[in-house]
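Bear in mind that the values in this text are calculations on the coordinates, not laboratory data. Computed from a prediction, not measured in an experiment: that's the story for all the values here. Cβ atoms are built from the backbone, for glycine too; each structure is taken alone.
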Structure 1
Amino acid sequence: MGTPGEGPPGTGAARRAVEAVWRIESARIVGALARWTGDFALAEDVAQEAVAEALVGWARDGTPRDPVAWLLATARRRAIDAFRRRSALDERYALLAGEEGGDGGTGGDDLPWDPDRIDDDVLALMFVACHPVLSPEARVALTLRTVGGLSTEEIARAFLVPVPTVQARITRAKKTIAAAGVPFELPPVHERAERLGGVLSALYVTFTEGSTATAGDALLRPGLAYEAIRLSRTLAALVPGEPETHGLLALLELTAARFPARTGPDGEAVLLEDQDRRLWDRSAIRRGLAALRRAVAGRRGLGPYGLQAAIAACHAAAPSVDATDWERVVLLYEALGRVAPSPVVELNRAVAVAMADGPSAALALVDDLAVSGRLSGSHLLPTVRGELLTRLGRTGEARAELELAARLCRNDRERAVLARKAAALR
């Protein structure tokens, strides 16, 4: 990233710089602005206005020495303008105007950003987005958009719903929060439980997008995944008595432990059966198992995230795919299907059944799922069906399924694997 002395970087370089800063710091920027203005919707609006100004200003003047400070100062000026339009000199406008500095956004001494409260700002942003005045679907969509930085298209793919549906949920959520006057703050202890489910769900989906990107030319988005882990650690410390916070943290740590082995030298996807397990992050596995023990110690029975963590622990303990305790994995998926039923859980259970009892039993489960139409349009079902048909020697059908999966897949790396498998069956 350039400095003021390097001269204008040009439109393309400026856009890349803005995108990089926003991708990494958007949640903290919006969180700081929301705490500062007391208005969640205004905070996001002025942050977006600052980004738009940066695209022009950085291309003309060069990337500022402190890009985050520049964005915050610019957004602050836009907030002052908004307050000026709303009313004359009320107390809030006077406070903001009094704090306004004259460094043009390149210095950070007067920023309302308390470094000791960064994590609280982001968590507060999540708890605001997961306020009970919102529907469960709206809570998760808004959190993923504002905290996770996911686009509406990515959120739509994650939940298998149309993009306009996600856009409508986010718009209604912002209006509802404004109408209800939801304060920007961490809720008191007695109110956290009713919002915790939405926060956990948002962290889980954010991590999932980071661990297997739904689109693009990279299999992993590690920055997104590790940010979800960081927030999960903070959340577990904030509410240590909730077993599912530890269950989620265990799941994320155990899953992320495989990242070093999931891609090859050129970024190509490496399937589980082909991974070099010596590359798995043993420190992450130890952290994940410790978090899982804390979830079990809660003595409430494992919830959805704890059960998935227990499945991940089976993989972490096995020296190979064949040596995995597939019988236990099937039982855990059956329990998960009762606690949190979903077509993806059923599909994963079918994969485990194939390993434990053979492909024929699993194919019957997958065919029932296909008839239901609940995974229509997803590449996951034809991927699994193609694998099962391959094992059964039904080569022509298998190739057709894998070719369909490749057409439906939006991630370039996954698509390449599916295409290679289909080609190998010709």
Structure 2
Amino acid sequence: MYDVIVVGARCAGSPLAMLLARQGHRVLVVDRASFPSDAVSTHYIHQAGLLRLQDWGLLDEVIAAKTPALRKMHYSYRGIDLNGFAEPVSGIDAVYCPRRTVLDEILVNAARRAGAEVIEGFTVSDLVFSEGRVTGIRGREGDGTEQEFRASVVVGADGFHSTVAKKVSAELYNVRPAAGFIYYSYYSGLDWGLHHKTGFNEQWFGTWPTNDDVSMLAVICTRRQLKEFRQDVETRFQAVFDDVSPEMGAQLRDQGRREEDFKPMRSPDNYYRRSYGPGWALVGDAGYHKDPYTGWGITDAFLHGELLADRLHQGLTGERPMDEALADYNKARDEESAGVYDFTTTLGELTELPPFFEATMSAMSTTQEWTDKMLGLIGGVVEDHEIYSPDALERLYNDADVPEDKRIYDPTA
């Protein structure tokens, strides 16, 4: 009998298991994959996520894997340029974009070292119920016979196609249709650093160095372009760079060398799922998913994995009733993620910015101090009120010499 069974051992599941095991709980983690293994991903870890890795004692392992440190960000949205980097926080003066073959193995091994039991190559086929509560899982390791494991709580950390979510009929809410699709691959021969550029024709590209001396290059286009894109991926991929930044498009054509096949991802709709119930919980993309545009998937998985670990610990130790603790986790997750969710789904449309964001981002682009502060907000280490409170907006507009009739203070304008 386990205290907690975690289904899914990647960016949400393994940290959750590690943190619970470090607190002395008996934890089982299962995953259909065997590690190291790849996963479709933005790779990007914001400063807020790196702070979690640092606190867990795992950041040095990411750096030791020769993951490049990125200390300047080139951000552009339809002609508004923000070039700089957020102020260091607790020594975090860079961001890192490790390949998932690197990151996920570090996380799984950390869960093992903490004392969690890990079974790789295990596919969950069903949940075990007793008197209306989830009490365990059923599944197979490879082609083996069906096995059953029991626990006080089963957590689905198994992505947006979550088996756990389906078996408990977790309802969706605050659903917003996905705007685009993404293609990416890995290129050598380019020394670009970190770029995040949205053009005027509903197209975006991103570039960031990762492990093995290659850069990940990705494009996002709106869904109406998908059929044409699929007909000639190589040509359309190049065309996005040519359109958004002709200079970089020419460099890609002349110097870039693609090292792997393209990886497509047609994003599911943005959503929240009810992420708790009798004997079960959801974390990571299983419970909350948004457009990859802002690269917040991994960071949110870390933050919410830690949040859930804290509430599960409260329930398992009797500090509060388990059902109450899990309900509080769901509420806190929704409140803490609301800003990122709104920001991501707004910018992910790749269309003109709402007037408020147009005015404030244009003003921030005029000074390095405000540029770096905005990049800190994007990275999760600057709070909203530091930019968007009435007093902060007044200072921003004054510093940027914005005329009175161009100043917008209402985000809903």
Structure 3
Amino acid sequence: MGFISDNGINTLELDLVATVALATLLLLLGKVLRKKVNILDKFCVPTPVIGGLLFAIIMLFLKNSQIVEVSMDTTLQTPFMLAFFATVGLGTNLSLVKTGGKFLLVYWGLAGFIFVFQNFIGISVAKLTNINPLIGMMCGAISMQGGHGGAASFGATIEGLGVEGALTIGAAAATFGVILGGLVGGPVSRYLIKKYKLKSEQELGECDEQSSSGYEVALEDECSTVTSNIIINHISIIAICVTVGSFISTAITNSTGVVVPTYVGAMFIGVVLRTIGDKLKIIKVDTYCVDLIGDICLCLFLTMALMTIKLWELSGLAGPMIIIISIQVIVLIIYAVFVVFRLMGRDYDAAVMVAGLLGHGLGATPNALANMNSITSKFGDSAKALLIVPLVGSFLADLIGIPINIGLINVLNFFA
């Protein structure tokens, strides 16, 4: 940790510990601001988004003013993300997956269709504004649902076809998407809950071990006593999920060529361990402890992701790119409210899934989880949404989207 000077501007370098300390302070600041600023709490804006984005805005001002630039060590960002998804898996068992089969398939199809209209919007607006349609695709599903990973991989491919600036524009569009995905999900979901007077199963008094819809209701056991020994036990279980899951994901990717994100493996191993533990009584999972650890990991991960966003890179977005992204946001909100919400049952779970869809449809799966957590912490749990959205947003949707993106790139390049 220290200052270095580069081209007339001082750079403050934060080491790993200082970066985590900053993330925790920003998270606490976000919580305070959400309590103090009524509009933030009213529209369920996630606290990591508040603190992280505020810091990113301050960094934009300091850099543009040539005062100071901050360089951060985000080594722990990925482990926090993996640990969170492991806790999602540990909070679920395979019986839930079986019960949710129908809704899982419907949501999968709805998420897959997003790739179609996001690419259509990007290509259409690009042609209307006389820019390369492949650049339009970089502001479509590649960077919206694909996030920074999709922007990096497909951007390099498109630049290899002779389209300059695709990688930079894709990264900027993905950054914009992460920000907007975290801002619109909560308010839209809250609108649906208030308009249709929706209630969670806890509020309806249906808090039996098995709900009427067939989903277990994950309730915080207010009588649960979390000791240091219990926390250590669960950290060890989570570490096993992350380690084994990462190994399996990497092995599948290397052997088949199908990219399986490491957090999918961590979540899957969590589900398996929870299911085996429940049946054989060899692993006791304390739901309250798992939820506590998961919430901490999610908040720190998302805060770190947002506070390290380089907002000045968004200045590279030309007018047509801003138009494309603005249309993407509007169309996705309309799609979520009038199509997804209705087809997923028009109930409380459907409203929570709308928050998740807007999160991963514009940004990334952690955005989706933060949006849903912001809603459920205020209105009640949704086991169905917490199961379906991560599975589809983190992996299953890409099984539809990646072939669509590859096919369109080849078609557009052929007719270029």
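Points worth noting:
- Per percent of Cα pairs over 41 Å apart, the highest-valued of structures 1, 2, 3: 1
- Answer label among 1, 2, 3 for the case where Rg and Dmax of the Cα atoms in Å, for residues 137-288 alone, calculated from the coordinates, equals 17.0, 54: 1
- Test item: semi-axes √(5λ) of the Cα gyration tensor in Å, for residues 169-232 alone calculated as 27, 17, 12, pick one of 1, 2, 3: 2
- Highest-scoring label, criterion being distance in nm of label points 7 Å out along Cα→Cβ at positions 177 and 329, among 1, 2, 3: 1
- Relative contact order in percent (Cα under 8 Å, 6 or more apart) - highest-scoring structure of 1, 2, 3: 3
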